Structure P
Amino acid sequence: MDSRDVAVHWERNAETWTRTTRAGHDVYRDALNTPSFLAMLPPVKGLKGLDVGCGEGANTRKIAEQGARMTGIDIAPTFIRHARQAETETPLGIDYQEADAHLLPFEDACFDFATAFMSLMDMPRQDRALAEIYRVLRPGGFLQFSILHPCFVPPKRRNVRDGKGTVRAVQVADYFNEVDGQVDTWLFSDIPEEERARLEPFTVPRFHRTLTSWVAMICGAGFVIQAFGEPRASDDTARKYPLVADTQVTPIFLHVRAGRPS
């Protein structure tokens, strides 16, 4: 499976994805993943940033609100259409472009930093995407990205619950199976049943890599790893959003910040 095949899936997903995330159904993102990512992000006010795989632009807007001059790219035209509509309604100076992360349409060393929220893991050639991001970053710039945690969300994962339904452990398998384009079919679990029955499930091609492979690709592109993050729901967050309580057992997401040496 190549990026053209991936684009077909994400274009098919984009309309329902945009509608359901904007309705608040991506609880893991809104309650835990994005807030943790932004807490780890260095100050970006006045910097020029690139958001790779921006989707409908929700997280791109959050970074722009911190004072960064943002460009967002995505492979799905419908995502870009929705992102541009949001920019028209609430201008933040964001430039959205349809583009493939494997071949970025930008000059060398033209961005101060880059972000990628839960997008690199869905790309068939993460090594090529990382090399392209490295190319467009100025010396001293950085990339911060989030992915499914390769150790705790491999191709097979199951929560183990007690008699009260509380997650007590996580069962994982096939960690070393680096799948290329395995298509997972699902919807956000927070969507009510009556609405789920009317929706076409997402089809998401998966390109799982081990943690060893991720580190090798990051360093192979020329980056120096600066920080890791493994978001864990606080007790207050878990009480307010029970869906994310399983992140108190094992992390679901991995955040990485890597710099281009000066």
Structure Q
Amino acid sequence: MGEDRVQGDDAAVCQPKYQRIAAALKDAIASGEYGPGVRLPGENDLMSRYGVARMTARQALGVLQTEGLAEARKGAGVFVREFRDGIRRRGIQRLGTGVWGEGRSIWAADTEDRDPEVELLGVTEEAPPEAVAGVLGLAAGVAACVRRRRFLLDGKPVMLATSYLDADLVAGTPVTEPDTGPGGIYARLAELGVGPARFREEVRSRMPSPGEAARLGLGAGTPVVLVCRTAFAADGRVVEVNEMVLDASAYVLEYAFDAP
């Protein structure tokens, strides 16, 4: 099949055919021809329909997986991802005391009428990474309370989160238990007199590690968004560092605030 390239209307433009096929599939998804959870045409189907080599068909399907529009299921094919609208993470409103201070889950505030699930991956005492220890004000090698969770929506994993807290501060409290109770960690910190009064979030993006990709069920080439949140008590003390890894294709990050 040669290079499987075609000329566009502009003779100076030469586009790989796999991109043309991927664009046609994306149009079909956008129009509703292939709805959420529907299997896309397989490699053999695309080869026959477009007269291309298997590698070209594979590359076309790979584009959709890389962009987070489709996911491969071993032995079954490639399917349109079943997410509805992206999760709108309102970075400021979700952290107000009107959420956790009233016993509500910050995570549930992001998902409105949908059915969220939080999977606890572990609660341990261990030395945190050096950078995290420095932010928490812990000496090198001193253990922190570490809570690891995986968040799922519509049955799909969308975020990993690891919270680090001063182990001495939260010793003997529900923060060290599987169920932290209504309002979560921040409500428990408030009961200790060190409830969060200020937050700082740093946002970056990168490709996931193999472990992150596996736990989030990400296809090859799908990026993640990293959000590192630091929670400060009223006296300026850092009471939590939370490192989050988000499936970039599942989230919209929204920040609404008054002009300073």
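Rule-based calculations on the coordinates, nothing more; no lab input. Bear in mind the structure is a predicted one, so any value in this text is a computation, not a measurement. Cβ atoms are built from the backbone, for glycine too; each structure is taken alone.
What to note about this one:
- Value 14.5, calculated as Kirkwood radius over Cα pairs in Å, for residues 22-141 alone, assigned to which of P, Q: P
- Looking across P, Q, the calculation of relative contact order in percent (Cα under 8 Å, 6 or more apart) that yields 17 traces back to Q.
- Parent structure of the calculated result 19.9, given that mean count of other Cβ atoms within 10 Å over residues 30-37 is the read-out and P, Q the choices: P
- Each of P, Q could give Kirkwood radius over Cα pairs in Å, but the derived value 18.9 comes from P.
- For 15.5 (mean count of other Cβ atoms within 10 Å over residues 166-173, calculated) the corresponding structure among P, Q: Q
- With P(r) over Cα pairs in 10 Å bins from 0, in percent, for residues 78-181 alone derived as 13, 36, 34, 14, 3, matching label from P, Q: Q
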